[in-house]
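Chemist: What follows is a set of structures for review.
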Structure P
Amino acid sequence: MKSQGKSFHGKIMLFGEYSIICGSEALVIPFKKLSGSWIFSPEGNIQSDRNQKSITQLLDFLDYLKSKAELLTILDLQSFEKDLQHGLYFQSSIPQQYGVGSSGALVAATYDRYKTDDETDIFKLKQKLALMESAFHGNSSGIDPLCCYLNEAIYMDQNGIPAPINLSVETSSGSKLGVFLIDTHISSSTGNLVSHFRAMLHQYSFYKKLSQAYIPTLHLAIADFLNQRYDQLMHQLAELSTLQTELFPKMIPESYKFLFQQDNNKAFQTKICGSGGGGYLLGFTQFPEETKSFLDRNNLDYLFL
């Protein structure tokens with residue numbers, strides 16, 4: 001039996017949520033504070049360790065994988081099924097429906113454990129992982145599980161070509177940019193929100209603003225972020241935040257929309273994290289202490305990376 005215990009981190013999509021569906025650039029980083037790994041419950045007693053919902057999710061995932069002919073040749077699904085019958089489960093600290101890679105980590109762990117060969121072409125690897133993750137979201141770009149699998153930051157260009165990059169965003173003393181998460185304490189279904197977004201694409205005014213304003217601003221933000229032009233980045237983030245309130249109102253919980261309002265004295269900028277609708281919100285600041293003071297005054301739960 002294969003070894004157990006290897007961990008797979010969650011992910012944070014810094015830039016590219018939703019617009020990636022339309023072929024925009026994207027930037028995803030591992031979320032190393034959260035992870036999941038395969039373990040066997042004692043004596044195969046999965047009922048004592050996991051609730052029935054979690055068991056059903058894994059079995060449904062297995063059924064989905066079996067239904068895809070392309071996956072039958074790259075995964076040892078017989079071993080997967082046998083291991084599940086003997087009490088294998090995915091123990092994870094990554095919250096589900098929070099936009100930080102619970103499905104990406106599970107897909108990465110499944111591929112790592114049950115792959116029948118090592119894919120060396122990163123684009124083909126992304127495609128395989130995308131097909132696997134589509135079990136959860138209906139349609140996946142593959143960038144999330146790729147990030148979880150490689151445990152590296154991934155930049156994806158407008159042609160859908162991914163590339164690992166050397167990138168660290170941990171906030172420390174003297175950092176010129178702080179990146180943080182705000183916990184809304186609301187879980188949200190990615191699949192439903194993606195379906196809503198795809199329906200909105202059929203509205204010309206929505207698609208026009210997305211393609212002519214949102215995506216160009218997003219690309220500028222990615223370039224500024226990667227080149228450490230943080231003053232310019234904050235300007236782009238302010239524009240992205242405003243555009244998200246206009247284009248994605250359903251993806252921003254009502255009680256947190258005040259965080260997206262613009263103010264000349266504002267110390268930080270906020271955007272949705274992943275699919276939105278709840279989960280975490282993503283923040284950027286050049287003034288961490290002022291930002292922490294504001295978040296504390298408003299009784300918000302936050303975590304700096």
Structure Q
Amino acid sequence: MDKKIILAKSAGFCFGVQRAVDTVEEELKKSPKLIYTYGPIIHNENVVEDLKEKGVHVMEEGDDLSASEPGVMVIRSHGVSKKIMDDLSKKEYKVVDATCPFVKKIHNIVSEYSEKGYHILIIGNESHPEIQGIIGWIHGDSYTVIDSEEEAEQFSIENNTKICLVAQTTYNHNKFENLVEIIKHKGYDVFAVSTICNATHERQEEAAQIAELVDVMMVIGGRSSSNSRKLYEICKDKCERTFFVQTAKDIDLSVLKSTNTIGITAGASTPNNIIEEVQNTCQRVLNNY
């Protein structure tokens with residue numbers, strides 16, 4: 001049997017991530033001021049460390065803005081709350097907004113519909129920076145975040161309350177549709193917006209298709225990358241021998257022995273050079289066995 005590697009065409013930086021990294025690089029070229037990012041610009045440790053070496057400072061959530069010299073503040077791809085945006089402006093930072101446009105769209109939706117009196121129902125991981133940013137654009141505190149069938153089943157609100165339902169942009173598409181069905185079966189007046197970006201949906205579908213065809217599946221992503229973890233779950237469901245790695249150094253070469261086909265995909269925050277290193281490492285092993 002021919003030995004081969006199948007690399008997902010959708011692997012690597014998505015539009016929003018590429019835009020955010022490019023924004024920081026552009027500010028490095030043109031600005032003599034201190035450059036910060038509010039939180040890690042993307043969820044990939046290698047990229048963040050590379051930018052730090054170039055002089056970019058990471059402002060962590062909750063840091064005292066007054067304790068740092070004002071400069072250029074690039075807002076991370078995941079976005080931040082309206083309060084943080086306002087606080088940065090008051091402290092005389094030059095704010096450069098690199099929030100992914102698909103995330104920004106959700107900010108606008110929840111702001112508009114919460115002002116109209118809708119209860120905002122968010123499907124996603126409440127501790128994720130994107131969700132925290134979305135919550136920060138809701139008027140008032142009429143919102144709920146759910147992330148499981150159990151939480152969807154338990155969700156309850158007065159019957160005459162209108163609901164605006166949105167999702168984390170990197171959420172598992174099939175899981176989203178399942179949770180929406182559970183909520184709709186309760187008989188509520190629901191305005192549901194599928195805010196999962198197309199790139200995420202396509203990446204997940206392609207990963208699942210490849211995982212069904214291979215002996216071993218490699219999912220590359222940062223430890224804190226939500227979309228990479230979801231890719232891993234999707235692939236693991238299709239291919240038992242699915243492994244999550246950050247770089248080529250994390251690959252257990254022994255699992256590739258006596259293997260004919262290897263699939264590779266990567267999260268939206270994984271740079272091309274890391275994907276190439278993983279691909280080359282897998283190819284070397286295949287060539288030797």
Structure R
Amino acid sequence: MTESFALKTESFRFDGRGSEKFAIADVPTKLDDLYEDSDHYEVLLRNLTTELNELQEKMYAHNRYGLLTVFQAMDAAGKDSTIQHVFSGVNPLGMRVHSFKRPTDQELDHDFLWRNLINLPERGTIGIFNRSYYEEVLVVKVHPEILTQSQRLPEERTVDLDKLWKQRYKDISNFETYLNRNGFPVLKFFLNVSKKEQGERLISRIEDPSKNWKFDDQDVVERGFWNQYMQAYEDAINATASKKAPWYIIPADDKKNMRLIVAKILVEEVKNLKTDYPKVNKRQKKSLQDLVAVIKGE
């Protein structure tokens with residue numbers, strides 16, 4: 001039994017540089033198992049989370065880079081559990097997790113990026129967005145009445161919706177470019193679950209009393225807009241994928257595979273930041289040695 005696995009993580013990456021556009025119909029929702037059994041899965045994930053923690057510790061000490069990770073998916077795709085398992089071994093001091101729910105009145109009184117801006121990670125930390133500003137071109141695109149009824153945009157701004165979506169894609173791309181230029185690269189994960197698998201998970205939430213709290217009637221309502229959501233995801237991914245802010249399309253029908261792939265990608269991406277522990281000069285080293293002598297002499 002091996003304690004690692006080979007994975008071409010670039011095969012899940014879409015950065016918009018190729019000649020082909022992203023199409024959800026062309027990507028799988030399930031792969032062959034990357035693990036031999038449950039015990040093997042636990043070993044593989046533990047190794048990855050341990051490595052991610054070591055890399056994040058170095059990133060925290062280096063204190064030059066921050067990292068924003070964005071998780072988007074349909075309901076019941078496994079965003080919560082993926083975040084929980086992949087980051088389980090990372091020191092909480094180096095993480096900032098924020099789950100975006102329906103906007104509050106205060107949030108609606110600001111521009112659509114505001115609530116994300118105030119929750120960005122600091123240098124040395126990994127920010128984790130469970131949903132994000134992409135909801136503004138996903139849920140809002142499927143339900144454009146939100147623009148005037150909830151977000152209270154001026155009517156003249158919503159006359160041409162095609163223009164509005166293009167402007168929001170551009171605003172998002174500019175925002176991610178800005179973050180990258182300031183030392184905060186952005187990684188975006190679309191957890192690609194099939195409609196059949198989502199349906200089974202929703203039924204499980206209903207039939208298992210311990211999972212009833214997870215179920216929301218609105219999940220079934222939104223399921224009725226599946227095709228519209230898939231088109232909205234395609235449009236958003238094609239419009240905002242770039243070399244500096246790529247999308248990773250993760251097969252999500254098997255949660256264990258999904259977690260391993262996400263963890264593997266994160267490890268590789270954090271390695272690319274080329275962080276290191278701060279160097280100690282001769283004077284500082286001498287001072288530290290003097291302190292050692294003081295402690296030993298107590």
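FYI, it's all coordinate maths here, none of it is from the lab. Note that the structure is a prediction, hence the values are computed from the model and not measured. Cβ atoms are built from the backbone, for glycine too; each structure is taken alone.
Chemist: Give the label, chosen from P, Q, R, of the structure having the highest value of distance in nm of label points 7 Å out along Cα→Cβ at positions 94 and 150.
Modeler: Details: P: 1.6; Q: 5.0; R: 3.6.
For this comparison of distance in nm of label points 7 Å out along Cα→Cβ at positions 94 and 150, the top structure is Q.
Chemist: Computing distance in nm of label points 7 Å out along Cα→Cβ at positions 198 and 230 gives 1.7 for which of P, Q, R?
Modeler: Answer for the origin of the read-out: Q.
Chemist: Consider the structures P, Q, R: one of them gives 14.0 for mean count of other Cβ atoms within 10 Å over residues 62-69 as calculated from the coordinates. Say which.
Modeler: So the calculation was done on P.
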